[in-house]
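Participant: Take a look at the structures listed below.
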Structure 1
Amino acid sequence: MARVAVVTGGTRGIGAAISLGLHKAGYKVAANYAGNDEAAAAFKAETGIHVDKWDVGSLAACKDGIARVEAALGPVEIVINNAGITRDGFFHKMTEAQWDEVLQTNLKSLFAMCRVTIEGMRARGFGRIVNLSSVNGQKGQMGQVNYSAAKAGVIGFTKALALENANKGITVNCIAPGYVATDMTKAIAPDVMQKIVAQIPVGRMGEPEEIANTVLYLINDQAGFITGSTIAINGGQFTVG
């Protein structure tokens, strides 16, 4: 029987590429989304992938959303925490709302999604969790104290949860993408983006499918010896030893 995977923020950008990659590989996929009903409906019509709307930063909403997914598709064994937003601004001008919104969507969502699904994974003796961090969670970025803090937290969350569940057949890993060609990066001013690309050794932005391919590798049944890892996919922009 095909395993069931949930992808948060799964109808656009990197999330859409992940959802589609899993679908093509034979997984049962539920693509979560937060607000763009038109884009979600178009994605469902084009791909046939199950979509469901809920706020991943709310534990109660995640409980309800996962219950709907499991009623439709079966027990969730794979969680891809991809949902993320930006509310950029220099810290000395940052509002509490800018801080809270980013931390809730980009970091608290991991608590909510994993808390709802981890007990079932432990009981079944199998689970795959992949969390999306960012190159800016590894190196920091001016104007993104909130985003960098949240994405750095994703890495710490991944390491600790991996240790707690390694003996239960559950792996927890992290992908830290660099700049990828999505709607989020396309919103960056062209002159700023030109400077960013100039700092990427391979000379281009990444493609969403390159992230999706790594997700597919990490969730494979045969990838059980990889856990607690952070895989950087950034074209050589930032390397860690």
Structure 2
Amino acid sequence: MTRIGVVVFPGSNCDLDTLRGLELAGAEAVPLWHEQGSLEGSAAVVLPGGFAYGDYLRAGVIARFSPVMRAVSAFAAEGGLVLGICNGFQVIAEAGLVPGALLRNRGLRFLGRDVWISAEQLDTPFTSLVGDGRPLRMPIAHGEGCYFADDATLDQLERDGQVLFRYVHADGTPAGAEGDPANPNGSLRAIAGVRNARGNVAGLMPHPERASDRLLGSDDGLPILRSLVDAAARAEREPALAAVR
């Protein structure tokens, strides 16, 4: 069974949900404490949601200096698969593992509700099992989820296929700019998730692990977790042929 590590920071509150979601996706999910320097042979790593180090100073800015992040950064540099969810997205953005930054929501309020997103790319390690690109319903829970980058970076992300998910309406029509309720935090170009240029590191603001079982109201997030597990398993079997190696 493919081992997926879930980093646990002081203040993480979605680690158990993420461990369970990965188990439902077919992985052996193991917690990785923030003070350790080893990823314990993980084939992929997930940084979960929460409030790492209390989100003091700025969300993710302290966590990016924790010992485990040195191992995560080295793993990513070697082509290892890394997924940051919500606060985890903020951490990997602060660490420079993905482009852009997560700013305060445009309405300056914490938001916790279901949203709809659509995968922009269906051939990545994080979306390969999502299917036909239909809108996916899953929750958000963040105060600093507004994706921001300068125009040149945004244009490059569009050109190179690095925009992974966008906020959409329930019928799949694109969300608009600030003020459109389908784009809850006012993210530029309605971006909900991005990946790095190499394609092995991704960040996503909505919570797929909280939508991994129909008992939770939606299992639309499970294909994202299954995509990660499947890609990690393939990388273990055929590292020379893996898309991100």
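Participant: Supply the structure label, taken from 1, 2, corresponding to mean count of other Cβ atoms within 10 Å over residues 97-104 with the calculated value 20.6. Walk me through the numbers before you get to the answer.
Facilitator: On the way: 1: 16.6; 2: 20.6.
Here the read-out was taken from 2.
Participant: Could you figure out which one of 1, 2 the value -6500 for helix-only ellipticity at 222 nm (-39500 (n - 2.57) for each DSSP H run of 4 or more, over all residues; to 500) was computed from? Mind showing how you got there, number by number?
Facilitator: On the way: 1: -14500; 2: -6500.
Label of the originating structure: 2.
Participant: Thinking only about mean count of other Cβ atoms within 10 Å over residues 169-176, which of 1, 2 has the largest value?
Facilitator: Details: 1: 23.5; 2: 13.5.
Once mean count of other Cβ atoms within 10 Å over residues 169-176 is tallied for 1, 2, the winner is 1.
Participant: For FRET efficiency 1/(1 + (r/R0)^6) of positions 9 and 233 (r between Cβ atoms, R0 = 30 Å, to 0.05), the calculated result is 0.70, so let me know which of 1, 2 that is. Mind showing how you got there, number by number?
Facilitator: Working: 1: 0.95; 2: 0.70.
Only structure 2 yields this read-out.
Participant: Something else about it: Starting from the value 11.6: which structure in 1, 2 was mean projected area of the Cα convex hull in nm² calculated from? Spell out each step's value before the answer.
Facilitator: Working: 1: 13.0; 2: 11.6.
Among 1, 2, the structure yielding 11.6 for mean projected area of the Cα convex hull in nm² is 2.
Participant: Here is a further query. For distance in nm of label points 7 Å out along Cα→Cβ at positions 49 and 65, which structure out of 1, 2 has the highest calculated value?
Facilitator: Values: 1: 1.4; 2: 2.8.
Going through 1, 2 one by one, distance in nm of label points 7 Å out along Cα→Cβ at positions 49 and 65 is largest in 2.
All of the numbers you see were taken from the coordinates with simple rules; none came from a lab. For clarity, every value in this text was computed on a predicted model and none was experimentally measured. Cβ atoms are built from the backbone, for glycine too; each structure is taken alone.
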